[in-house]
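Structures incoming, each one as structure tokens.
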Structure P
Amino acid sequence: MMDFDFINPTRIVFGEGKEKEVGSLLSNYGYKKALLVYGGGSIKRSGLYDVIVESLKEAKIAFLELSGIKANPDVSFVKEGLSIVRKNPVDVILAIGGGSVIDVAKSVAVSYFYKGDPLDFNRHRLAPSRALPIAVILTIASAGSESSDSCVISSYEEDFKGGFNSPLVRPFLAIEDPVLLKTVPLRQRNAGIVDMMMHSMERFFAKSNPFQLADDWSLSLIKNVKNAAKTLLNDQNNMDALAALMLDSSLAHDGLTSLGKKPCFVVHPLEHALSGYNPHIIHGEGIAVCYLGWSRYVYKQDLAKFSRFARFVFDIKENNDEKAAIMGIEAMEAFYKELQVPCSLKELGLFSKDIPSLTNLATGNGTRVIGCYPQSLNKEDVEKIYNLCL
């Protein structure tokens, strides 16, 4: 087990109606003026916006707004937010939404103290040194950005999508009301299920020893998500299942399931090339496609881990490790299909002609490798995986 230094300062305030407390919570921290960051009109149609505004006004917290954030957010949203807060400074950023909204808030938070291109952080040209504090009201269970130290932003002009990690962008507060998940469109909810599972799967499939507690946590979390998802297939508003998804989302990406390990994410960067190439691709759907291709390419290199995953998550009753591993991959594909999630590049509108561009995006035109276990993937490997995804 590797040495580690772990802290997650995100306070999770969980339960029905907790969004009504946002004003008093922020006031108790001493904040006076917030930038509200949110997406389209859904929070207004649902009445959530009015609840938040009333709570902020009661607590005498002034606020500005950055709205219209889209999935796979372009850096232009970050620049718009910076223009707002540099003209009218705030002391806290309140993100209301899911991963895309939260990541824009994070990028604004660190770029506020930096005069250069916000994407310099995502291109790993430098690390942020300061950030405005970030609070979240979570409306979709998916990205785990509400408790993670990661931030992913795109540039539509450059077909770029990339992330960085910094403790400075980990929100100090996440308000989570599972009732809010009832308003999430089914396609978006199911794509979120795929994404949150993959956050723990990426960590589980990283190199470990037989006594790695983090692996046990990962498997339990993954199975909990799967079981909640299956319940929701028959009962879309089952509150126990929705509550499980919301909490699982936060725990899957807060670092807990990688304690003592060195996770090398591989499926996520494979997908980032897809939604960087075509921002209309839903991240979780691209994740499903890339996982199936990657797992079929590498599973033989760690049959013990792939077979353990199959037996625990899908209750595969097969003593032969290779057969169990294959059955586990097939079971995952069947699960994705139950969720009506695409399982091939063609279903995403991508074809053989697109693979050279995707490969170059994923590998920086062959200048970098992806992942580290069970193997690092070079340009040739990535191209083969994308072909398996067709």
Structure Q
Amino acid sequence: MTNHPIKILLVDNQENYVQLAQHALSSSELSCDIEVVDSLRSARHWLGKNQPNVLISNLYLPDGSGIELIEQTKSPAYPVIIMTSRGDERTEVDVMKAGAIDYLIKSTDTLQELSHTVQRVLRKWRCITERKCFKTTLRESEERLRHTTMNLPGIVYRFYIHPNGKMKIHFISGCIEKMFGWTNDFLKHDDLFERFLAGLDKRDYEPLMASVHEVVATRSPWEFEGRFIRPSGEMMWFRGMSNPSLQEDILVFTGIVLNITERKRAEEALRKSEEWFRSVVQNARDVIMVLNDQNHIDYVSPRSRPVLGYEPNVLHDKTITTYLHPGDQTKVHKHLTCARVYGEAGAPVEFRFCHVEGHWVDMEAFSIHLTAHSGVQGTLMMLRDITSRKQAEQHIYHLASP
């Protein structure tokens, strides 16, 4: 039942059946507003200006077929009931295929039950409409999900581990060709996990399986980095992540796989660069220090042992001023300030640095500021022991004196 009368368009040119139908609907508890027309043309004219809640039409009309009222719109906004006084099973099939919700053979009994038929059809139509709405919402949701997964930096997947130990990939999003080098045809195969394992670098097979078995035992979040060999022979690094959940005795991994090849290459390049830098620093003749803006020593090379007598960890985090001769502190501070302001200090500075045994060591330093350099922040000082040079200069001075 509705709050407003049900608007019914009745299309029929057989007067006796029209009267029976009107009487059956009017005398029922169903509140109806019935409009009667007797031809296809009149029905189309009325439908051009109005929309019924239910359309009831005779199959055979003077100027056409009632089916044409269904076919004129791809998706009618109201249910259609087709009636005929003569018909067979084939006719019923054709009518229902065309989109009618119900099909009636005209008789006194069927017309007397017309109000119940209308109510049944309206309930069915409501279910159809709700189902269409649900399908539309679901399709839009799936499209949003597809668009989201297609624009993610990796692949979304769903992986099941069954109680019998069988492992299977049940879902994998797009971009598999870009990441794994697989075509979309691979998604049709039932053995995606086996194919993935076949492409896995042999060095990573056992670690991967061990990580999965650990998750099975602990139910902890899963994360793994490994190498995959594409069909082209190219190697890529991937990172898989998931937070598994148990669903009816099945352990379900829903997560993402990222291509981390560029990151791994950058890490390898950085590692080699650090090894090279470490080798240069450790084998350099000069003492190398990195000072922060407060002139505290953040780093000192191992060369500090033979030159100054200090282990590097002893000098770490100490202010360099502590070890400078009082007469040299001002010019060293000016030298460091110049390096921070201009990027480099220009001319080197000479000063005296206190040896661990208490005597002064003559040093010469050149400084550059490294704030803009990746991974290094501070002022780099390269200190050279010039004690021998100073002694030679002093000796020459004495020889030259009268």
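For the reader, a short list of remarks on this structure follows.
- Structure with the greatest value (metric distance in nm of label points 7 Å out along Cα→Cβ at positions 104 and 264, set P, Q): Q
- Answer label among P, Q for the case where mean count of other Cβ atoms within 10 Å over residues 192-199, calculated from the coordinates, equals 27.1: P
- Identity of the structure behind -0.28, -0.80 (criterion: log10 I(q)/I(0) by the Debye sum over Cα atoms at q = 0.09, 0.15 Å⁻¹, for residues 136-287 alone, calculated), options P, Q: P
- Structure (P, Q) behind the derived value 5, 24, 34, 26, 10, 2, 0 of P(r) over Cα pairs in 10 Å bins from 0, in percent: P
- Source structure (of P, Q) for relative contact order in percent (Cα under 8 Å, 6 or more apart), computed value 8: Q
Each value in this text was obtained by applying a stated rule to the coordinates, not by laboratory testing. Just so it is clear, the model here is predicted, and its values are computed rather than measured. Cβ atoms are built from the backbone, for glycine too; each structure is taken alone.
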